[in-house]
Structure I
């Protein structure tokens, strides 16, 4: 196979990520094939689906979570993702094993023990057999003395009491799962539900990270297309040694990509090889905060034109860094043919979408961009009633980002 250009590489990513053309309206099928969106207590998961489906029925997505067709759970790097039921066992097991060493350390520093946490977990499980409760409701409902405050030592490691990690323990074993307390993904409030059947029933999975790496990382490779060993390790929160072994187990093969590091080449699953050069790409896409397309990469330079590599993006507060130095972007993204072309934001004072581009759009692009903006606005305003990107987002933060977008050379809205 000849060397893949960077444009062809981005087209392959867009194709595998479901951004080249509408993928249908089934959220479970879209997420299974094209990547697990982050659930951040804001609009991101819905907008991520909109970008792939061309339309999104938020009630249908929320109903799929309630029915157990989609789960909200900690997976890669302990981050919370929206995961299809078929991927739950490997996602849950990986999320727990990668966090276990940190949990062991925190348990000791907080002055508790796994034996105490097991006792709390037993009481929680008994209580949830009768009710579906949030963490706060459980705390109030459990007998006095069941849950213990861990005081200052616990606060230092993020463990205010023995309850949260006891819940996480039960979740990791597939005994309980998170459900949407408010019935919607954009509200970061969960209740806990006892499962009538464990997701691990009938499933054989290794209880060792090295052995589990291939089945877990195989989901990433199937959903994202070509990836380097470093990208894979960074996304999974794994060592590069485990990523290398996983790629070998999966039978991934190296491909030549223009400008790639020969010491860490792009790898691809054998089934994906034939379609690389023929992959297609949409002219424009609007992506949410931490969409899989940007979140799965570990070097933003790969999805930006070289002439934009020195452009400064905000990385928190007033701090900025050039695109070439960023692993991801914390802003909502405009893609043009798979390439970072600008940003968009929701203005809560006018309920409008403001879109800014690095380069002037062609004459025929404005109508398409306005149609995409209209679709996003419908989701945010008509369906959700807000434009928050994540649970702690607020009007002040959004307005700050709006001003950043308005400073771009070409602004629509």
Structure II
């Protein structure tokens, strides 16, 4: 059984391991390892892309290894541009502190946080002086930094590359020195930064960490799931919203999400994949199970079943359960659609409401609202159904 668990740790959702043979040897030795995983708090929400790494950490935790959850309160201010096509602006310390407040509350949904070492990297980075930073920088050449694909693309296009960006891999690498990590886990976009950790550990006389790079999962728009792009499925999404977003992903991503975002055995996933290819099962039914599995991880079995029921009733049977419909009571004879959307909390402001209308996401009794000047009238729209997007409903009642 242990052999299978170690095999899954080394392969499930994994793109590359450096040094694979060394890490495998360590895992079979039974020695407790220090496993590092870092998150920059650029958003208050952890999404499924991060959750796939947390599941990998739980796998290590189940094998008896020590998990270090690093919150980049210092690196988050500086900004990592590993996957960015332009320079990322520096964030304020206040924004970083606000974003990171709920991280452990989210991580606890997957990890046993009583056994997790929480580390804020400002404690190790803020005190560094120019001399030591210079010695660290001497371990790398500018050519190595520019050779990175996205940096090279910007360089060739004549786009600005700040010297601040050059420092980021040094900081992430020095975190590994401070923590004396045996293994660092991250996405494939973190390859250069994690390898910097290996080089700096050797510079400081430590054994270089092994590096495990996980595949990046696509978000709701097909690009890498990223808080910066707003294409995420958040760990804190309400069960119904989470289930609905999962059901909206393309069929070709079903297997990817099963592998990275659940712990359904790989054998079962292979069977479902074969069944979909042979058309002996409807991908929609497989996706329903995917939704149940993921929602169950973050909200529990009861909420998972309820979310599935709501989805089926709402979208498959074209009915909206009354429990999912808000009631908006208006004490006037006429009211602007913008005001109603804000009152229903389907929009944060009139400007936001106007954008939603322009994007075609608002309808009244299944008729799309195309003008932001639209007025709801008591003689025409009493008991009308207002719909925002695919999952938000409100019944309009005039008094």
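Structure above, values below:
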read-out: For mean count of other Cβ atoms within 10 Å over residues 283-290 computed as 17.1, the structure of I, II it came from; value: II
read-out: Of the structures I, II, the one that 24.6 was derived from, the read-out being mean count of other Cβ atoms within 10 Å over residues 11-18; value: I
read-out: Structure with the greatest value (metric distance in nm of label points 7 Å out along Cα→Cβ at positions 27 and 363, set I, II); value: II
read-out: Origin of the value 26, 22, 16, where semi-axes √(5λ) of the Cα gyration tensor in Å, for residues 67-242 alone was derived from one of I, II; value: II
read-out: Comparison of I, II by relative contact order in percent (Cα under 8 Å, 6 or more apart) - largest value held by; value: I
read-out: Source structure (of I, II) for semi-axes √(5λ) of the Cα gyration tensor in Å, computed value 43, 27, 18; value: II
read-out: FRET efficiency 1/(1 + (r/R0)^6) of positions 3 and 235 (r between Cβ atoms, R0 = 35 Å, to 0.05) from the coordinates reads 0.65; which among I, II; value: II
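Just so you know, all these numbers are worked out from the coordinates, no wet-lab data involved. Values in this document were obtained by computation on a predicted structure and should not be read as measured data. Cβ atoms are built from the backbone, for glycine too; each structure is taken alone.
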